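Have a look at these structures, which come just after this line.
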Structure 1
Amino acid sequence: MLRYLTAGESHGPGLTAILEGMPAGLEVSTDDLVRELGRRRWCYGRGGRAAIESDEVRITGGVHKGATTGGPISVFIPNKDHENWAGKDRPITSPRPGHADLPGALKYGLLDCRPVAERASARETAARVACAYFAKRLLDHHGIRVVSWVTSIGGVEADLPAPALRMKSASLALDLARAAESSPVRCPDPEASTEMMRAIDLAGDAGDSLGGVFEVSALNVPPALGGFAHWDRRIDTRIAAAVMSINGVKGVEIGEGFRLAELRGSQAHDEILMGGQCPTATTGDNPQDCMVDVASRLCRSTNRAGGIEGGMTNGEAVFIRAAAKPIPTLKSPLRSIDLTTGMQCPAHVERADVCAVGSTAVVGEAMVALVIAEALLERYGGDTVSPRIAW
């Protein structure tokens, strides 16, 4: 079982990530881990915090001579901004609408929301991305890629190939992901990227913030990961929960998602086709051998299901779309109340991003990679890195 735990606060000494269940013998690199964290840290619209942090990590357990040992992996990510905050009392008594401030204060009986804000901050996602680096290395070992891109920010829509093509074509998904890596907002459409940056600038000038939509595609995922026998083992259950757990994400759909509700069944499902003749199908001598041959030749002309049927992967790309709301910390704050007086007042104002959808997409990759890596280990895993799976 692959599981992880994170600890630490946004402006504390640092973040700690512990990942358990990774097999031994997987080659890893601190430099590569730092580069992966860098993908999360910066995108257009991020605030000053992204410029302060460099995420120079320390791997403190579970790795020896550049390879995993099979033991729990421990990573520490120092917070450089901690020095700027140490010893300074910065209470939050007027909770921000849309933030964890008020529910967290009510949960723990606090008049100061600072402890809630520090742990609920999206800074914590750096620790998740650190865990996912190792999951991605495992997936790489088996030829599985997880990629992402942004499709809209603040109502500006990218002009991309049709969703049906983005869900079905692995080569297109890789092209979109490569283009996204060179975009300041992780959008593969250069013209839309420029418009998105302009929208971010306008929102920032107005003291406001923007959200958007991103997509994650997992390519070359083997079939039959997950399960149908229990609700909590369904891989779509696990993916949806993982992506929804990302700070600010308010909507998740897999494949065509909500659009499928508008279609007839004959239009909604992905027909099962045979990509070639099964050599054992005509003899009937060994049905099990025939099943293996058939499975290796199956194909679909469409991928409306987003690679998942009945709680299990079906061999197509696993495709997820998620919506991230605007950041709740605003320079022109909404109305709130002061918890210490009960009086109406503006919400707390703090240094914050205008838009972080590009960074959120990278966190989306991380969460999907962790779920698929766990399901892969459930089906094929062992104590050491196995040869590449054949399916």
Structure 2
Amino acid sequence: MQTYMVGGAVRDQLLGRPVQDRDWVVVGATPAQMEAAGFRPVGRDFPVFLHPHTHEEYALARTERKSGHGYQGFTVFASPDVTLEEDLARRDLTINAIAAPADWDGRDLGPLIDPFGGRADVQARVLRHVTDAFAEDPLRILRVARFAARFPDFSVAPQTLRLMQDIVAAGEARHLVAERVWQELARGLMEAHPARMFDVLRACGALAVVLPELDRLWGVPQRPEYHPEVDTGVHVMLVLQMAARLQAPLPVRWACLTHDLGKGTTPAELLPRHHGHEERSAELVIALGQRLRVPNACTALAQVVAREHGNIHRSGELNATAVVRLLERCDAFRKPRRFADVLLACECDARGRGGFSESAYPPRPRLQAALAAALGVDTAAVATQAQARGATGEGIGAAIRQARIRAVARLLTS
């Protein structure tokens, strides 16, 4: 029984990056031997175990054989006879198919087991598939795109890109499981250069399959006086990169990605104007969230941003009454923290335009202050006074709204 460190831990040490997680492969062992040594089995589809002390994952060396469509159509074979090289051959990219002895110190490169040239590709900054078995798993398309977002100085090898295009052309991408698509998209969105993920997905044709609502934004023009970059797809990528620059959380990044989906459905005769695109975008956000099983928090935030981002951008023109109505539509009084994320996404939208990346965004502090002023109203005292005047139900609500409007008006005049 021999144990090797594999995958990302080896790759990241070669790149001089901090190692977040370590994965291990065990050659020459059976599940019974692992359990006898104190390891706890956790794998459902293949033999994976947790170390009794470190709780790191140890997987038995295995091979896979395609037995159906999509990500789930595999038969896994694990036995003591499976070699380390056979296990590495089933991995996605050469930079992830390098193994090291369990006691590797990260400095001496001599002991590395690298049958597929992963070290050379690390040095050349290339994302290259290991073998043609790559084509058996369409999820690897998304993984390559995600790694492109993580490593912006890496290019996708031409032969790998062609293979990805062939996978899409064969219809395999249509069999991807929604939950796994979202998982890869979410991880890619949180990388430092998330726009590269969508560049790669567009280049191989997969974006039109997994996110057609987004793919059709490229080539859709916008009014140049508001959007010097003109192209809607280019704009959305600028917005997404601004979200990464501002270290926005996942729900904000998803909202940035989807806020203009409705522009892809604007009738050609109306271009470059996009009347009513906000409501169309909100409807598409809901449908997309249902299709990809997007977490409710992401969909809810994206829906508000899609529907209200134009009104938030123009909020400097609104009086106190209109500001309070805007806050109510955003459910800001009940969910002030979410409203802060709405404003962050809107700032990314405003600054994600050609020539505006360093511009200030006054609506964000202005509306945050307006919300604080409205929340400062003693609603219990207002309700008591209204009841004393004989008000009930809607009358009490109207009195609270008027008190909030007065508080916001005082702020705006000051």
Structure 3
Amino acid sequence: MYLTFLCVHTADIFAQLIYAPGGPVRDFEGTEVADTFPVRVENTGIKMDSAFGLAKVCLNLSHDRISDLKVELLAPDGTRIWLTNRNGGLDGRNYPGTCFRSNGFSGYIRDGAAPFMGEYIPDGRLDFINNGQPADGTWNVLVSDLRSVESGTLHSIYLYFEADPNPESRHSPCRFDNSAGCETGDHRTGDMLPDLVLLTSITTRNLHYYPENHPEFPSQIRFAASIANFGYGPIETFGKNEWYCNTQRVSGPDEKCGDGSYPRQQLYQRIYRKVNGADTLSYFDRPAGTNYFDDKPGHYHYHVDDWVSIELYRQKKILGLFRKRTLIAKGSKVSYCLFDSGICQPHDNLCLDIHGKIPALVNYGLGNYVACDARKQGISVGGYDTYG
């Protein structure tokens, strides 16, 4: 593995560009296996934070059906984010010089069209990387092919370290360890409840109907759903390592049940509360369902059960208006992995309330949910979780 360092002097701060080659991306062979491409960063002395850190990741990747691919960035401290996950549509090809940046001028990668040339906002949050960790160490780009037939090549990787790496990030003064800047929706109890809202604009832009003679998706409606948190506190779930096969307690998540399925873990929801005179937020916990390990391609992480149900209605117009609707199909409840795949920005009009307005989000940024692990998942205030 070899690297190229390019230092650009700007206002007494050295921006740094680090290059590494890639390699072949293997086709899917029945099990998700990520091809790992390391990037070694040495002797920079950078401690990444909001003032200076990782600002942009650029890839040159050729593949004849990029909607097969999930591409992740793994930082030296283990923080892992999605750059792009199964975007590009059925016929999309290649990421030719595609860059990922918090304020990418080409918009969200999921809303773009292949080939993705330009700077895009990734499916994950780059500001999670700039968490105070050193830049020096081994970084990895992980590319997972999730569908058979096509293979490809990752030709190059570029990491850009710059000042003000996440210019769109903003946070209220409300923090778990300092409640002074927090507001509460219930002044009697001090409870800071989440408020979960479906972002209809994402579904509207990603709703596709396939006719009955379609070769891959006959008679299917396929869509994206994104759930945002417009409340005063995060939606947070966590487990205490209590795993069950039905009612039988088992040792842990790796012990299979008698029918071959993975066990379920008892979950709890943590509800935060502001108490007058206290320096930090207090909380109380309540039982909140279960989670389990999902080993299907593209997942390989823990899903929270019973997160959403889906119903399809036919609407009938009476006197020119939709007056009647009939239920024609109903889906079972679906499991989700809960984490901040994105954050609402004040300028993009993505996160609108039922009145078409940008919500106040007075405790914006409260929470920090990076990954789909068994111990803790959630959605921050002003964050959203998208499923394609």
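Only the coordinates and a few stated rules stand behind these numbers; no lab work does. Everything numeric here is computed off the predicted structure, so don't read it as measured data. Cβ atoms are built from the backbone, for glycine too; each structure is taken alone.
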Quiz prompt | Structures 1, 2, 3, by relative contact order in percent (Cα under 8 Å, 6 or more apart): label with the highest value | solution = 1
Quiz prompt | FRET efficiency 1/(1 + (r/R0)^6) of positions 108 and 252 (r between Cβ atoms, R0 = 35 Å, to 0.05) derived as 0.80 - corresponding label from 1, 2, 3 | solution = 1
Quiz prompt | Parent structure of the calculated result -10500, given that helix-only ellipticity at 222 nm (-39500 (n - 2.57) for each DSSP H run of 4 or more, over all residues; to 500) is the read-out and 1, 2, 3 the choices | solution = 1
